[in-house]
Every structure is written in structure tokens, then in C-alpha cells.
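The structures come next, written out as C-alpha cells.
A short reminder: the numbers here are calculations on the coordinates, not readings from a lab. Model, not experiment: these values are computed from the prediction. Cβ atoms are built from the backbone, for glycine too; each structure is taken alone.
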Structure I
């Protein structure tokens, strides 16, 4: 077995998977969006279904279904001085319950972690509150965990929503 394959097959401690979720949401909340984007695998996806229990992002409309390129473009837009909708910038906060490891398969290099969360986004006197469940599919790449899929199931995903600027 090659050194790269051995490293990919190395077990990941459950606590490291739990910490990953807390650290990931803290990067968003603290505005370290470039560092947050670096957590995504090259083929990583951020997905928020439009309907409860939606099984597929390709055959159904979604609230979000963004790859790394779209996430990077959104970050650049948020950082742009021409983003007048971001004057002043939006702020956000995730409140995350203790994550649970649903699957940790070192041989398949697949780890699935989930947590309920409440997300608050504010800008001046406007405040948006979302409740839902985050589910991460992670894999190890070069000794670091990377997001393959970050799925956000919003409790009332099928409601009418105002523009959400940040990353719930």
C-alpha cells in the first residue's frame, strides 16, 4: 500500500470529526471565508434542498447547490466594494448542537457527521433566523479533512425566504 493510500485509510477520531463541524461554522461566523472555502474538496458541494427530504439536487430545484467555483464567486461578491447590498456587511452566527458521527469508514475514506443548528444573519435592523440540520460528508486528503458534501436541511425550506447573504 502506498504512503498516500495508507494515510487516506488512517482512522479519524470521532472527536476530530466533531471538532471539524464546530471549527467550520466558526470560520464562517468570524468572516474567514477563504479559510472556510479551503475546507472543501475540489469536488465539494454546498447543498440546501428546497423541499423536505429531497433526495437529489440534480433532478430537483434547490435553495443552494454550489460547487467550489460558485462558492468562491459568492465570497468575492461579498468582499467587493461594489456589493452595495453589503453596506454594511451582513453578520452571522451558527449555534450548533454537539455533532454526531453517523459513519466513519477509514477504508472507504468516508465520514458522515450531522448536527442540528440555528443560524442567525443580521444586517442593520433585519434579522433572519433559520433552524435545520447540517450533514457533512468528509474525506481525508493529505492528512486533512475536506468537505465532499455540506447538506443543510432547513426546517421550513419550502417557505418564502428573503435574500440570505452569508453561508448558513
Structure II
């Protein structure tokens, strides 16, 4: 099916694994960044670089594991398939990285960059949780429960940052 024939929800559904993984990864990296990161540009580089490294590691592991599982040769097509499955993880880091760059430029505070990044990741988890509930049951109750559960994981990670630091 062409990209034009795929609905927005189908694209999100196909990217859900990477989006969820990326959101949790960004929240985890922010937790490790400390209470108030003193160097927002460094935080932006560490955040994006860490997510990039983990995304590449995931794609490479998937690429090699697929070749082993299926007894196939390593090929550009195999790498392309692995990257296509992995890149949504990296996409989640884009806005949080830009928030920290904006903080480094003095356009927003570091605290706001953290808050916006956490809010984005929590909102993403809530939307995906709601989507799972809706697809699984087709009802509003399951969608709300899915949203609360997935969003609650994001809130828990954000709260751990406060508790740790």
C-alpha cells in the first residue's frame, strides 16, 4: 500500500513500538540529567545522541537477528526494514532536543524545556494508550483506561526525576 493510502492512525499504529520506546527513553534520560541541567545545549546533545545511539543499536540488533532467524544474507533491504521499524524511536527525541536548544539560546528556561519534554512524552504515551484501548475494545472506557495507564507510566518516570534529585 502506498504512503498516500495509509491513514494517519495506521501510520501511528505501525510506529507505536518506536514511539512508546522513544518516549520512555527520553523520560529516562531526563531523569538521569539531574534536577536542573546547568548546560542545556549539552543536555540537548546528550539527549539526542543517546536516543540516536540506542535507536541505531536497536536497528542493528534487529537487522542481525533477522538474518540469523531466517538464515539470510545481510543486505541493504534488511537494513532498510530494520531502520524503518526503529526510526520512530529517534523521532520522539526531536522536539525535546529543540526545547533544550531553545533553552541554550535563552528563549525559554531550562525548567520549561524539561517540563515541555516531559509533557510531550506523557501526552504521547496517553494518546497511544488510548489508541490501544480503542483498537482492543472499540469503546471509550478502555480507551480512557489505556490512556491513564500508559500516561501514568510517564508520570511515574517524571515523578522519579523529582524524587531522585
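Mean count of other Cβ atoms within 10 Å over residues 132-139 computed as 20.2: which structure among I, II? Comparing all candidates, it corresponds to I. Quick check: 4.2 is what I get for distance in nm of label points 7 Å out along Cα→Cβ at positions 84 and 116, calculated from one of I, II. Which structure matches? This figure was derived from I.
Can you tell which of I, II yields 0.8 when distance in nm of label points 7 Å out along Cα→Cβ at positions 108 and 148 is derived from it? Show your work: numbers first, answer last.
Working: I: 0.8; II: 2.9.
This figure was derived from I.
A value of 5, 17, 17, 14, 10, 9, 8, 9, 7, 4, 1 for P(r) over Cα pairs in 5 Å bins from 0, in percent, for residues 68-123 alone, calculated from one of I, II, originates in structure II. Determine which structure produced the value -7000 for helix-only ellipticity at 222 nm (-39500 (n - 2.57) for each DSSP H run of 4 or more, over all residues; to 500), calculated from the coordinates; the candidates are I, II. Of the options listed, only I reproduces it. Computing percent of Cα pairs over 28 Å apart gives 23 for which of I, II? Of the options listed, only I reproduces it.
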